[in-house]
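Please treat every number below as a calculation from the coordinates, not as lab data. These numbers come from a predicted model, not from an experiment. Cβ atoms are built from the backbone, for glycine too; each structure is taken alone.
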Structure 1
């Protein structure tokens, strides 16, 4: 009776790959170390025809019996090199036929995607590529998506992110495993791959775009790394190990960050997250960075915030006053309030138009306030004290007003005569001088009489409608907040 092998790594090596035992053993070690496969999986391989993906498909095909794998491959046409694509698809199809691997192709329009989203073409191609891989994987029922990233890709990625100012998370590089995506060649150098293909007499195709120095990654690959190797011949291995160290440290911090975040979240939606300030303000900066980064990553509408933006958020938390805010790319705002800090990409509410009778009241749901109007004699009005900004400037000569009053947001060209200032002033200039946050300006109510602004609610009344010596009747406004 033959031996029963309990794990994939215990199964005997196919004799056909014995001449290349070293590379195969390294791939098996990587698969085992990162638990990429347990045996019996259906795998979709991303195949471009380049040396890395050809090596990946060849190695996984050689390991097919050992890991009991069902393998398929897909070529994604980015529609950016029409003169080369046909040849590459034909090459990949023939390779898959020789290896007895089902082959798929899928075209994606990168240029259109880039234009519609106003983004970098390489990033657009990356997003479409991963989306397409996931769609095809789902359609064919694959358990894993295998990609041909190598140790050289890892080194290039680390250098790119270092130049862009990434923190430890970015410097951890390309993850060997991310959800269903596996990268079995992540510990294999490009020179090893080329030797493997040469020894096997396995052809591959060179993508012409990989030779263009207009891309940062290509500049690093073709110019910088060869120069750095003069100082460290083992540069690729060194940088790959450095990325692995960062990943190990990140995993340790993840536990701490998870526990901290559970105590910090006050409220959360897809586009907004609120964090309690009390524990956050005194948190060590290194942990605070990671907590904020995770908060951003878990809120879909906040993606796009970079390391430098995290530093700006920390400065706001530690040094800003209640009500202070910062504006980040993609419409993201960070607002510090009395007990919480809010990160949001939600569009600020804009005030509608409301009619206000005297006496009467109106609820302005967008501003979160209620305005109540009353008609008084001048003596009645003077007998009441106004101790806050909501009512102190909300007192006007009733005989100078035209009814009904209207409450609305600002419009282009709006102006008034601020009490105590006397001169005409544009509402836009007034908001700037009063430091009204720009995302709040369309929520500030203006009380209108006829065509004139009589009150910028909560800020200043109009000089022309103020109570004077001849005033007999007074319109008085009181404002109450209806939510925090």
Structure 2
């Protein structure tokens, strides 16, 4: 999957693709968050809103005959066209994704392209739709078949499901079959997550007040506009973070595949935060430090505990294989040693089936990734170092599963065929199995600091 961006915030023109681990680094105000939010918005739009259009005569056939056969190969043949249509619809949603004016995105473009090699339609699909606990119709595709079969299960004369709902359900099934696992389920931890952790109770209270206002109003109101009035001026990823934070108590009853299959990852996470998050019988959230007999609310806890709250609940209660975990600045509020430990934890997630996408300003995280890349060559010398320093096999990273981009200005080929121009873009970094990631945005700053300090030390010695 390749993503092309044009005129999006400070990004003039950029192309990037996803690895199993994707990292975007660079200076402030260079476009890292724009790229991250745009990608998250598209994946959310594709999975939750976009649906392949199903023609009216197909719906009529289903209602009249009680069964419908749709040829999957026809939709596979126009997958590129369907994707373009989806991107076109998504571009109209960019103002909502970024909570900004339409004028700001009048020339913006977000385009996703895939190759035929990436299309691996589902071999088997089955879904039953119910209403009032009764089966209404079934959608199925069997192994080796090119047909999606839709079958009415009840009396078609008593069918009360609106045609648009039927169209949406069938279109979503076609989308899931044709595009299968190309577009992962995204989960994002935005840079605003620390504040959301502190004010989660206040957000609940404010929203409940709005619900009360809606129920008591004798005027016609738009429920969606009213419900999102509390934080309508925030970008979509921030809204999603707020909704996730508001729902932590109910999430506590679920168990992720990480908790079921890889509990040691949760133990390592607990070591990073120095304790555990817990929800009591009254559905109140606390942080319990290790070795202490106290419970701390989020506003009593450290900023590090708050900044990792949503990640902790995601890992323990939500994570599923194939997810795309997106973390904006995972180093927020963390000591350098914990930044390195978070890097190793993210690497373990990658090796256990979760795609990871981060933006970072942390040289510690990049250097730790470099260590994991270099150790993955597993020579006898490197295996000795890994054993001595306590590195686990599932922390090591193969260089060819990683994509790293630096947000900066560079000469780019203009898409209109004109000569190359200096533009704000994403520059793909070189990754060597022997030396790791070449992150020039950090190296130049560190080199400059070293130069000044050396001049201070050696110049003073010369004065003496």
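Given that relative contact order in percent (Cα under 8 Å, 6 or more apart), derived from a single structure, equals 10, which label among 1, 2 identifies that structure? Answer by label: 1.
Have a look at 1, 2 and say which one yields 23.5 for mean count of other Cβ atoms within 10 Å over residues 31-38, as calculated. The read-out comes from structure 2.
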